[in-house]
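Every number in this text was worked out from the coordinates using simple rules, so none of it is lab data. Here the structure is a predicted model, which means the values were calculated and not measured. Cβ atoms are built from the backbone, for glycine too; each structure is taken alone.
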Structure 1
Amino acid sequence: MLSESGVAETTALEHGPNPVFRTKAETLKWYENAKFGMMVCWGIYSSFGEGEWILLDDNSHFNNGTASGVDAYKENADKYLPTRASIRNLVSVARNAGAKYINLVTRHHDGYSLWNTGADLYASRYNTAVDGPRIDVVKGFADECSRQGLQLVLYYSLLDWTNPAFPTTQAASDDVLSVYQSNQGNLADYLAFMKAQLKELLTHYGQIAAVWFDGYWAARNPAMWDIEDIYHTINVTQPATLIVNNKGLSSGSAVLPGEDFAVYERGQNPTVGSFGETIDTSQTDAQANAGTWGYDAHASIQPVAWMLDSIITNISVGKNFVLNIGPMANGKLQSALIDNLAQVGRWMSENAEAIYDTQAGPVQYFPTSTSRTTASGREYVYLFVSDSSSGQLQLGNYPHSIKRASLVMDPNCALAVLTSPSGDVTIQLPGSASASAESPLVIKLQLG
């Protein structure tokens, strides 16, 4: 059974007016405190329900070695049906799930742009404003994010399967369409095209918190991207916009000069250190290598326990977590996804002080924890507990004095803190407390 929203059942989290960022440092500070974002992977591919790589799939009739196969894919632009109402609903779903920003896929590898672009002749005829739904999707998200108090991040693909200027001979053969395997393209024209598109995105849609690149991994020689010049274009056009580059699972999370933080794609394990964000998808399908990013009609939805564990694991080491959703072509979401996000949102709202505006916790003593120091100098630690069956928490030889322990959901419920002769710290949980992976209990420690 499908539902368009399910939003009314969630508890709205506080979202004030969007702050205006004047420098990258201001943007990065906000970003580090935001903790949770949501990626929206939505385009022509959504109409097939087989993920976002359907055009390149060797088993599809699109990648059949002919231009007519590619044309057959493009003809489905009329089946991609975004509306102002569906965009409003998707932003609301993200907001009520506790996300502080949306990462919108503006142009995936299929080359279809989700805004009214005039960057080159090809793209000016192959975008949502003129081909298919006749709507500027990026503007819709920019307007709604501003109205609902979320920041907007823009995903942008360096790789393009269909633009004739793209030099496919300089890309890995597995990452280009068979019909274009020998296309020399024109690298200078393609780089100029990308810079023109980035200028459009950073000029016409208000404040953009970050540009989030993908497809870097497709080049045989990464120097082809002339990435320093690409980054210069962003810095000149909107100086406070952060720059992020997802280099894929094989390249790891290395940060190049000009980039502001690392991306950890699914399967990579972030540790305490410099800031970064982990991204994973809400869909899981054994046939699609851990789930696709675009809508998969055959996929299962990740459970609430997985979603909360992903958030908690990352914020415990000072990182953000970005959860991808793949709407259907009409913007609807699977009912299981709506229900799970609503439950996540309720838990996030109830435990917000332990999540947002926090730093990494003392993970060597308790692996799922965050910390906070107030302006007045008070220090707090938050412990996330998914199993309370033992009735107590062991912190080992925790070196700091604990002035008070309580439940975040019940500040008046003081917990006993015991210290053994050897210095091991134990916190007694109340008998009424019940913790599970679907609803972790959060313990607040005031240090003294």
Structure 2
Amino acid sequence: MAFSKKQIFMVGGGVFLGLLVLVLILLNIRNKVGSATLTVWGFDNESVFDKLRSAYVQARPGVKINYKKVSEDTYDKDLLEALALDQGPDIFLVRSGSLLKDKAKLTPVLPDQFTLASFRDPNLGFPQVVEQDFVSGGRIYALPLYLDTLALFYNKDLFDQAAVVYPPTTWKEFQALIPTLIRLDERGQILRAAAAIGGSTKTLGSAADLLNLLMFQNGVEMFDQSSRANFTAGGNTGPGARAFQFYLQFSNPVSQNYTWNDTLGKAFDSFSDGKTAMTFGYYNDLNVLKRKNPFLNVGVAMMPQVDPEKSVNFANYVGWGVSRKSRYSREAWDFIVYGTTNPGVQKIYFQEAKRPPALKALIAGLLKDPELGVFARQALTARSWPRGDAEEARRIFGAMIDKVLFSKADSFLSLQQAEEEVSKLMREILK
């Protein structure tokens, strides 16, 4: 059968278009996720990471992933040195509150890989605090591995012995429990503390975070519109000053709410030994307490609030971002999106890593869990603040607390000094 020129042209054109579509599809697939070798840095043991890696490479066999566990203590220094030598990872950790410091090192996810709408999805997205920490200018620079919050730990046996039925839900209730739970000797020295609060960083690892939370709960706007720290707004009777005084009262021997001093030792040691009735920490700290004393009858409660109708909690977590120097940014982001937004994979991660999930789909299923439920509920009302460098800001707050307690410095003047130091930190990062 002979074809006319018109038919030949149409058939040839159809074949050409078909081949063109096939080429475009293949190119698109290759552009989306090609063959690559990725290097990932993290704080978790490699056995935990293996669970994520195994699930991913089954779906993306062309991608090989090398993992390096890094030290939290030297992480920032190690990362800077590796990036300067062009030996840095494709994927590295971004701390909550530290995006401003790391933003220039990162490449944001492309909209065809993960969108802001997906990020905000009420069922499959993340709590609002994650957007505060990892989104800038409408672009997503990191996705969270987990979401931890500061919570109240209490000794159930000591509560029972003191006939205390429920943990406190407000700070007023917390204060009211102190005379019931504290034990003093005949000289007024503390034999058993009602709570580990108000002390220095020498004994309270979460001192700075706890003070930050109190400032949030008292309505402190941590920065003004010019990105200057705003801790002392309202003067020495303002919300920042009140929050600091509230914290300090618990270690002041002349205060009616006195319940802690540094001679009691490290808070978690005292708590695990049954010498302190209440303390504060993150979910990861709960695992530490259980290792210290497997027989400790510890309860977990939501953080006391100033106003229980307007709960405010403090978030502390990390996410993964992609290095601007990575040759495989698309593949790197594909791994991050897969590992942090896939409910099945994330469930494996939080079970292995023993960290509370950040994904709303998993949070919803844990709200009634006797232990993780507290952290799941608090994740939805957690707050953070863009302090540029979270670790340095934490050091500044800790130094402020220590200065007042050890050197008897004026608390308001010390708060002003911390305000100046954080403002300077922000200026240096933003310039």
Structure 3
Amino acid sequence: MKKLCLLQQNETYGLTHAYAADPFNEMAPQSFNESYLSDVASAIYMGAASTDPDAIWIMQNWYLVMNVGKSWTAAHAKAYLRGVPEGRVLVLDLRAEEWPQYTQFSSYYGQPFIWNLLHNFGGVNDLRGSFDAVNNGLSKAVAYPNGTMVGVGLTMEGIFQNYVQYQFLIDRTWSSADLDKQQWITDYSISRYGQYDDLTASAWSLLQTSVYSEPIPADEQTDVENSGGNLKIAWFESYLFDRPKLQAPMGTWYDPKYLCQAWGLLVKRIDLFRNNSLFKHDVIDLTREALQLIATKSLVPSIAVAFKAGSIPQVKTNGTALDQLLSNMDEILGFDKQFSVQYWIATARAKAGTVPEEDQFEFNARNQVTLWGPSGQGLDYAKKQWSGLITHYYQPRWALFISRLVNSISTKQPFSQNEFDSEVLELVEKPFASSQLEPPSKGDWTSVVRRVFTRYYPTCSHLKQ
């Protein structure tokens, strides 16, 4: 069966010699018997090699990254990896910037591997990254005794965010030594906007020392469940775009005032770079990030405090402020199609060949960034801070949440998160699949940015880490 399948594949697409197979991705083997693991690996490889003698098995190492409980011991991994002739499997060390596995499994026992930056899950668009993880990680991999690294790669799940992080890795790949972060970020600002400018260079310098200084986990042997406190930081995503619940202030590894200062510096240069599309994108992106920080560090926690105090007026006041902030965010994002769910949907529909396909592709596009399944099986895994999505999905969820908190206080009945989850699924999340969307924002984007900046900068500049 394998041979027939590969023959048909080669006839249709041509011979590439590269074959991907990940039988134990986020699932345990039927047995951890070493002979069994070796036989499985050998059978997979021979399934390709019997048809293509030059076959290379491309293997993700995610089964080792997600090694909860340490089921995969060194002996197990060695048996599995050595079940294939040396050099005939190429391992992708998927999240090497934070959890490299080549150090835990003896450079994959002689099998070549590619050091990868994963960084992003689901294409979420919070600002985050670490230049040090790239600099230090690559230096360490190159110097590893008897190492088998043969390349560097990018394995992020979404690319339309944090471009600077990926560019840093690409440039670092061509350097034999660590890059000077300060010089590099200055050069980046020049290449991005087409000229040197002291304020934009300073803004990027502030971002480099704050947002893009995410700490590297101190213990590389830490597993998913026991991260020594680093896991929550490494997986930082704004809970503003998760299904609402009572929340404490969200922590950040950096002082928010530096991000706010960078925001202010870019706003000061709006007139100079107003026709530069990359500058426009960055100002909008930074405005978005500042607003979601205000929400997660101030407004949402204030709602929780007011609810626990039984204060209906304060719950309503903070709820209204949150609703207004989300409206402002939606308006700003509507000026860039990369932050527009309408553009996302239009792109999906354009790939179709028939009207029924257009409708199906649109449903899929909407579902993928919200429920990701019939009833939320992958809820908000690919959440996006996009215009249209905020107005028709996130805002209604928070509005319903606030109303249920108020009702809980007024009726003196406990708030039930489970009941809310069921209600919001039926009233907001499922209906988004067929909701009518307005056209994106029109008008002068610079005046809107200035208005929002004037309103929110004082709050942003006083946020605590």
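A few points about this structure:
- Each of 1, 2, 3 could give semi-axes √(5λ) of the Cα gyration tensor in Å, but the derived value 41, 28, 24 comes from 3.
- Test item: distance in nm of label points 7 Å out along Cα→Cβ at positions 36 and 348 calculated as 2.0, pick one of 1, 2, 3: 2
- For relative contact order in percent (Cα under 8 Å, 6 or more apart) computed as 27, the structure of 1, 2, 3 it came from: 2
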